[in-house]
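Undergrad: What follows is a set of structures to go through.
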Structure P
Amino acid sequence: MKKKILAALLAAAMTFAIAGCSDSNSGADTSVQDIKDKGELVVLTNAAFPPFEYMDGDQIKGVDIDIAQAIADKLGVKLTVTNMDFDPIVDYVKNGRGDLGIAGMTINDERKEAVDFSNEYITTTQYIIIPKDADETTFDPNGKVIGVQQGTTGDFVYASEEIEAKEVKRYKSAVDAVADLKAGRIECVIIDELPAKKLAEQNADAVKAYDPGYEPESYAIAMKKGSTELQTVVNEVLKEFADSGKLEESIVAHTSNAQ
């Protein structure tokens, strides 16, 4: 388990140089002071992406929530986590309806136009979930009905561009997509590695997940353009979380506990 977790942690070395410098001309950065004045850090997530964010009863838990709590603690404020659909999180952050978007989010050019990002903190890749009796060595997603979580890399890169799908069905969560896979309404699901493995484990009687060899990608935290002071704080916390071993500990714990 430890070797697998270490492989998932920053396969490319983290430099922790300040990333994504803002091109905003809106004036002085007041992001950190605004958060301290209201006494609350508002984090937007989609709690259907274990082990990074998931529901445990009526509580939102996960690796990203542990990181969010560490950021709130660094700022000396309480943490408020809002569970919502994944796709509009960037727009909400852009428009100031949340301080941070922390949801297993990959940086891409479209998102960079809307928000600033922290340093990358997890490196992952896309996996394919297929029926248990399918052969992963010969499975070809081309020409298949593919399920994806809307707005994810599996959606806008692989299912929409790299693969010639028969049909792409978009879901609010990978959990819903896997449910439809089990029901025979789709033929596979494309989602990030650790959520794919967790969902396959939770549904081992019906599905399995495999690595098709897609390109690696990395997660980062989204914030409003011009939030350079907040960006610095977030990057400091990410570095502290990784250097102390807490990031690895969090991934191991939530991989085990996510239901």
Structure Q
Amino acid sequence: MQKHNTHLILAAIAAAVTSMAVAEEAPKKWVSSAGLNFTLTSGNSETFLVGGSLLTGTKWDKNEFSANADVAYGQNTTKSVVGGSLVSTKSTTAQNYGAGLQYNRIVIGDRGYLYAKADGRQDKIAGVDHRFTFSPGFGYYLVREKNLEIKGEAGPGYVIEKLQGVPSDDYVTLRVAENLKWVISEHSRVFQTLEFQPQVDDFDNYVANFSVKLETDITTSLKLNVTLSDTYRSRPAPYAGTAPLVFREKNDIQLTAGISYSF
């Protein structure tokens, strides 16, 4: 697909968001949180891992808006003897960044909505130089109660990506997603997401994302979070400089624990 078609798609999504939000009352309240997790070990091996996240969102009239960003970086140092000398070897174990935003416009009762979503990610260890995804579609709250929300979303999508070792690519996808929020008690909550994005003209090429987070209050503003996430890529990036090509693992699983502050 030509570059000017990409610009047309992005412009159409932006126009849709603008037209749905025009003339609406301004957002009443923003709910935000910033999180941090950190790991440090020393001795025969030295490990450093730090991660951060930022979430924000608001609702007004028939509109819902949310945005997120996250970053993770890790390094490991091991020691070995080479030629009678002690040598330290450093390797990067995590280096990824991501951000996204979504706008929903309720159009059917208090459950059905149109959405526009955009996100981007870079993951050096997985060989993803960049991956941008744009997707409009329709969503519906299957359950919308005080302590439980379950919603499903579906629509077309457009991906622009560059994997290490292969040329840049862009293609049309389908997007099917499910989100759950369960308030277990006054001080504990579970958030779960599942997303599946196959290429329209090649269903063997797809990316699936899954995450589940348990959040528990420490104080009114301070929370403890434990998150399990998994990204599955049916066609992972190859390692550079290998002939024949040797491909990376399809699954990237991450378990983190940290503290977040709500404001």
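Undergrad: Given a computed value of -9500 for helix-only ellipticity at 222 nm (-39500 (n - 2.57) for each DSSP H run of 4 or more, over all residues; to 500), which structure among P, Q does it belong to? All intermediate terms of the calculation are to be shown ahead of the outcome.
TA: Details: P: -9500; Q: -2500.
This figure was derived from P.
Undergrad: So, one more: One of P, Q was used to compute Cα Rg over 2.2 N^0.38 Å, and the answer was 1.00. Which one was it?
TA: The read-out was computed on structure P.
Undergrad: Given that relative contact order in percent (Cα under 8 Å, 6 or more apart), derived from a single structure, equals 12, which label among P, Q identifies that structure? Present the calculation step by step, with values, prior to reporting the outcome.
TA: Working: P: 30; Q: 12.
Attributed to the structure labelled Q.
We did not get these values from a lab; they are worked out from the coordinates using the rules stated. Since we're looking at a predicted model, the values are computed, not measured.
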